[in-house]
Structure P
Amino acid sequence: MTEELNLVEIAKKHVLLLQSRKALKGRCPFHTDETTSLMIIPHTNMFKCFGCGAEGGPVEFLMRIENKSRNEIISRLAKQNFPA
């Protein structure tokens, strides 16, 4: 399921992303950020913040944005993709 989650599509709902060589950059939504310390690498579907150290993939991004556990995020995504 996580292979189908596009981190760029998820992140751009929360962060203004700017093109930078092989990555996209923006202000990290996980801490007070006056610079563009968040990097999203589309070809790996991963992110890294060089300000607060947050990193991961789409599920980890959603966990931090929504302040929920991995199980809560996976459960919500499963319900969206496979409604009862």
Structure Q
Amino acid sequence: MRTIQVQLFGAFSELVPGRVLQVEVEGDRVEDLRRAMQVQLMQGWPSFRSGLLAYSAFADEQRVLRDSDPLPGDGRVAVLPPVSGG
């Protein structure tokens, strides 16, 4: 198990001061992080729209990551919720 630091943006940024969530992840893929973060959101913030995570992207410092991609070696990612505009 490893700890991933998730930088929070958009609706997620309201969850914790400092906008960084520590997530314990079993596995080494982005899909493992998504699953672990979903559980943590449901437990820690039951009124939060945790379904938003399914439509959000994860990114490292250089690119958007796919669920099948390995987690970055430095253990830091950002979660990017979908946005809309006019």
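Each of P, Q could give Rg and Dmax of the Cα atoms in Å, for residues 12-59 alone, but the derived value 10.5, 28 comes from Q.
Have a look at P, Q and say which one yields -5500 for helix-only ellipticity at 222 nm (-39500 (n - 2.57) for each DSSP H run of 4 or more, over all residues; to 500), as calculated. Let's see the in-between values first.
Values: P: -8500; Q: -5500.
Attributed to the structure labelled Q.
Can you tell which of P, Q yields 18, 16, 12 when semi-axes √(5λ) of the Cα gyration tensor in Å is derived from it? It traces back to Q. For the structures shown (P, Q), relative contact order in percent (Cα under 8 Å, 6 or more apart) is largest in Q. Quick check on the output: 1.4 is distance in nm of label points 7 Å out along Cα→Cβ at positions 4 and 44, derived from one of P, Q. Which one produced it? Corresponding structure: Q.
Read the figures in this text as sums done on the coordinates, not as results from a lab. Since the model is a prediction, treat every value here as computed from it, not as a measurement. Cβ atoms are built from the backbone, for glycine too; each structure is taken alone.
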